[in-house]
Each structure stands twice: as C-alpha cells, then as structure tokens.
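*Asks:* Given below, in the form of structure tokens, are the structures.
Coordinate-derived values only; no laboratory data. None of these values were measured; they are calculated from a predicted model. Cβ atoms are built from the backbone, for glycine too; each structure is taken alone.
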Structure 1
Amino acid sequence: MKKIIVTGGSGFIGSNLVNYLIKKKYYVINIDKLTYSSNRYNRPSKNYKLYKIDINNKLKLIKIIKKYKPTAIFNLAAETHVDRSIDGPRNFINTNINGTFNLLESLRYLKKSKITPKLIHVSTDEVYGDIKNNLRSDENFKYDPSSPYSATKASGDHLIKSYLRTYKLNGVISNCCNNYGPYQFPEKLIPKMISNIFNNKELPIYAKGKNSREWIHVQDHCEALLKLYLKGKSGESYNVGTGKNMTNIDLVKKILKISKQIGISIKNKTKIKFVKDRPGHDLRYALNSSKIFKQLKWKAKVKFDEGLIETIKWYFENKKFLNQISKKKYEKRLGLKV
C-alpha cells in the first residue's frame, strides 16, 4: 500500500482529500497543527495516522517523512480566510510562507538520502488578483495579489518554483478556484449562509454582492489533485477550475431557493443584508483551466446546482458538525481593520 502525506489534512479540502485517498487504497499520514478551523468531526479508517505538529517544526517533519517514505506529499497546510488575514497577517506569513519554506528545506535535505516524494502544492486563484470581465487567467498570467492572504500564497508559489528549478525537487502547483462541499468551516460564504438559515439569522453580503467567483465541488478538486500526483509534469503549475462564475448575490439567492425546495424552513429574520465591504476586495476571479483539461484529461464532473443541493442537504443532515463549533470562532465580523 503506497503511503501519502497530507499536510493540513484536517482542514476542509484536506479532510475531503484524506477520505478520497483512503478510498483509493492509499495509506494517509495527516500532518496538521489542529487550529480553530480543523475538522474533528470525521474519523477516517485504519489506513490513517494523524500527527499534531506545525510544518514549521522541520525536525519532526523530517522524522515523519523519513519514517514513512511517502510517494507524495500534498501540501494543504495554510491559513486561508481573507478577512482574518486583514485583521492579522502574521499567522498567514508563518504558515503560508515560512511553513512552505520549511517543507521545501526538509525535502532538500531528504533528497540526499534518496527520499524524493512528489510535492503537490495547493494554491489559489487569488494569486492572479482582480480579473477583468473579458479575461480568464491562465498559468502564464502575472501574479497580482490583493490581500495578505493571497500575497502569502503567491510567495509560497514562488518559493516552490524556485526550489523545483534550483534544487531539482519533484513537484507541481495547483491553483484552484473556490471550493464548496461537506466539512467546510462556517466562516466561508456557502456554509455561513447555510448555518445562518438554520439559525434564523440575517444573510450578510459585502457591498452589493456583485463580486464574482468561480466554484468547484471539493470532490472534483480532490480528483484533480490525484491526477496531478499521477501525471502532472514536475515544475509546472496547473489551474483547476470549472469555467463557471456566479456573483455572490446570485449564489445566496440560489441557496435560499434550494433550501425552500428541499423543505428547510426560512424564518422571518433570514433575509439578505448588505454590509460594508472589506478593504481591497477583488471583484472577480476567473481561471482558464484548459491546460489540465488538454494535458491531463481532467475536467470537473459535478454540476453546480446538483453539488449545492447535495451540500445543503449534508449540512442539514450533519448539524452536529456545525453545533460542535463555537459560534465565537466564526460569527464575529472580521476584516474591517485598515
């Protein structure tokens, strides 16, 4: 049984990836420092091991990689919430830049011992910045990050590329659009709206809700990541998207409509409310993902409406997931500091 390490395997995408890899008959080692947004609801199978460590702990990281000699390392250890990065960038620098550096240094050291796992580094479409309406950013698009979050992810990408070229490490970068699906922490838009509907709360939307995002179901993203491990060319970046955009206001209206259709009660306080925009808020992200389609024969399978119905039903049927999370961790408005 091949062994794979997933850093940040207790996060939203990470926990879904861990489950997916176990189903594909891999033994998965999860390295996660278990921060506020970590998923403790799901418990994988016997082909799984969790180590509670920070990827900045290079000595422990090297020890674990030496012990298991994995064929691949999926790096999902990251701080990802833009509003939190505006309130306090330090954690984002520590994890997204320093953590990536320490992982790369570990791999550089281990290469001397002939331990050379393939690194699949999970990044974001936000590194490309605000994309004009008639464009979709391909892998050659310039980086133009707007928030401390996207700037730290861009920095991590640059570090990865430099180490792959200079030290001849084996690895690829995935720049993915917005994910949705089960196990997502409710500070993010879709689960926050779903949680507020369940709890008869207002549905806050920044400005007038015209910000446009491209969406992918997390299962499709996991399949793309496995494809990058199996067939991705070392040193390359791959955009992972659906080509389907939607404004935030249209998305929230769709969540309300679907919730009513599947029998969830919409109470009197559950109404859309426009709130003050966050600083530096990009209007539109949009990926050109033709490279992964053409070269690796991957494309997203889950239709957005079907995936959204499934996601809302999952949260409704798994209210324990939301109930075990302290509302203090996600209800307070962040990102207003300038």
Structure 2
Amino acid sequence: MYASGWLYSPTMSAFPEALALCWHPVAYSHEVTDKPFATTLLEEALVIWRSADGAPHAMKDLCIHRGTALSLGWVSGDELVCGYHGWRYNAEGACTLIPQKANPTVVPTKARIQRYACMERYGLIWVLMGEAPRYALPEIPEFENGEWKIVNTGPFTWASDASRQVENFTDFGHFPWVHPGLLGDVARPVVPEHSVEVRGHVLHYTVVRPEAPNSDDFKVFANEQTVKPERRSRYELHLPYTIALRLGWGGVKGMVYFFASQPMRRNQSRGYCIIGRNYDLEQPDSVLQGFEDTIFGQDQRIVESQRPEQVPFDLADELHLTFDAVAVNYRRAMHAQGLDYYPHLDEQDGAV
C-alpha cells in the first residue's frame, strides 16, 4: 500500500512511490519455466509463473491462508497451487478452490492475493508494482529485427543498491584501474571530455576514447589488432536503473549492451546484461559470458565496498569532479523525478 508518497508494508523499508510506478526486471525469460520462480522486488517477495499459454504472471509470494510461499507450490494449467494445503489461485490472484471444504469451489471473497502487472520483452520478465507505468521501456530495435545475435550474461547479484550498480556501469574513470587490459589502460587514465543531456527521465551522452586491444582470452570487440583501436560509446541511461549502450568502431560493425538492475532490497540488486552484435555471429556465447563474468566480478568487490550501499543523492555527500558528469546528472535527475531516497527517512519520517 502507499503512505505519504512512500511504498510500505510491514515487511518493507520505505521506498518512494515513484519506484513502484516503474517497470523492473525480475528474471530472465529462460529462468521462468513450468515451475514457480521466487524473487524479490522493492523488498516484496514475489512469485513469477507461467499459465498454460506461456504468459508470465507476477503475484505476492504469500498464500492468504497460512502465509506459505506460493513459490514452493506448482503450476496446474492456468492456476498456481499452494504446496501447503493445495489452494488454487488464478492469474488474477483469486482463489478458485479450497480442497478442505465440502464444496471446494465456494471460496470467500477475501481469498485472493496481490497480483502485479507483468510483461515479457528483450528476454526478460518485467514487473510493475504500481497501477500505471510512468515510463515505457527503452526501444532496442536491434534486439527485435532478427539480424543481431543476442547473448544473455549473468545475472549478477550484488550486495549493493541498484543505484550503485547502475552508476558503476556508466563510470569511465575506473576502467584502467579495475579492468586493465580488458576495458582500459593505466597509461591512458584521462577520461575524455563529454557532456550529458537530460531529456525527461533519460540521460544521453557519448564518449570517444582509445581502448585496450582484444585480449587473447576474450576477442569480443570489433577492432583491429594492427591499429590502436578507438571506440565510440553512445549511452542512454533510462531512469531509474536501465542503460542502453551502443558501441561502434567507425565501420558497420556494432554492439549493443542492454543493462537493467533489479532493486531487490535496499542493499541488494540483480543485474541483467544482454548483448547484441552484428558480427562474429558464430562465436560461442560462452566467450561473451566469460568476459562479462570477469568484468562484473572485478566490479563487484569494489562496489560492494562502497558506503553507503545506496548512491548518496545529496551531492554534498561525495566529491565530484568534471569527469563525474554522468554521476552528477544521474543523481540530479533521480531527485527531479522523485526516484531518489535516503535510508534515514525510514526513521525520521517513518511510513505508517
């Protein structure tokens, strides 16, 4: 329910209502099969399942009868069955059958659970916890025209807020130090000049910079080994936690990174990184997946050390320099859109 503009339940910490009005990824499509899938979004335990037609559904992972996790049950046709007493729920969250009753189909009106809007796109299951979305999902035509090879990497679950995970993905200054030989070179630490344009809830910016050549283990980029490669990176950061990154090297070859972070809990996020490219189509998926496992692994230990675990949206809390333009604009835009939050508000303002 909502209280004073904050999303709250007895088991949740406060989140701004605006976050509940955004689509969030909760699983890769391939993770949700013929069995219920348990996950967490904005501190709320959810169960994701598919009806007989393959359509995904999202509900609160809590049977109204005795509070059992519905994700421990199973799917029967178009209904989700509780594993404790066999109660059945349809896609609208209404209980349709109580086996313990003499007439099992006579069900109390109260016998229903909270359901949420759910859709499937880009190989992800998305959930909206509010009544209507504030923003549409980004358009990624490369993922839907059938001409690009698509590779799912991760997912990457970190002990950090989704805001930290997203901000790290857009940070240029750490490449030479955290990813030397893969994304950067310590001999070239200067961040190229760039500017950020904010249009509504989307940040647009482009960086052109030299990059490290393909390593022997991960030949994933479309650059030539015989020349010093230069990469053009064009970003769209869609608030609150989604990024579309398009890479080019001056020719027809291109790569698209689509990254979205799931705000599971205040200090836990799950990142989904989907990569599309129009070259090296025969290369095994395991090469890109291994590359991203390495990159995200190098980032994880750094980001999980950051304090506070959430991005401090008050700009006075951290030191910002010119090359931090993305972080500064991200924090300002999140505040302007009402998507920022501060952990201390739980204690001072307290949703009731």
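*Asks:* If helix-only ellipticity at 222 nm (-39500 (n - 2.57) for each DSSP H run of 4 or more, over all residues; to 500) comes out at -4000 when worked out from the coordinates, which of 1, 2 was used?
*Replies:* 2
*Asks:* Also, quick follow-up: To which of 1, 2 does the computed value 45, 33, 21 (Cα extents along the principal axes in Å, for residues 115-194 alone) belong?
*Replies:* That value comes from structure 1.
*Asks:* Also, I was wondering about something else. Using mean count of other Cβ atoms within 10 Å over residues 123-130 for the comparison, can you identify which of 1, 2 gives the largest number?
*Replies:* 1
*Asks:* Which one of 1, 2 has distance in nm of label points 7 Å out along Cα→Cβ at positions 107 and 163, as calculated from the coordinates, equal to 0.6?
*Replies:* This figure was derived from 1.
*Asks:* Please compute Kirkwood radius over Cα pairs in Å for structures 1, 2 and give me the label with the greatest value.
*Replies:* Comparing 1, 2, the top value of Kirkwood radius over Cα pairs in Å belongs to 2.
*Asks:* Comparing mean count of other Cβ atoms within 10 Å over residues 267-274 across 1, 2, which structure shows the greatest value?
*Replies:* 2
*Asks:* Output the label of whichever structure in 1, 2 has the greatest value of mean projected area of the Cα convex hull in nm², for residues 51-98 alone.
*Replies:* If we compare mean projected area of the Cα convex hull in nm², for residues 51-98 alone over 1, 2, the biggest value is for 1.
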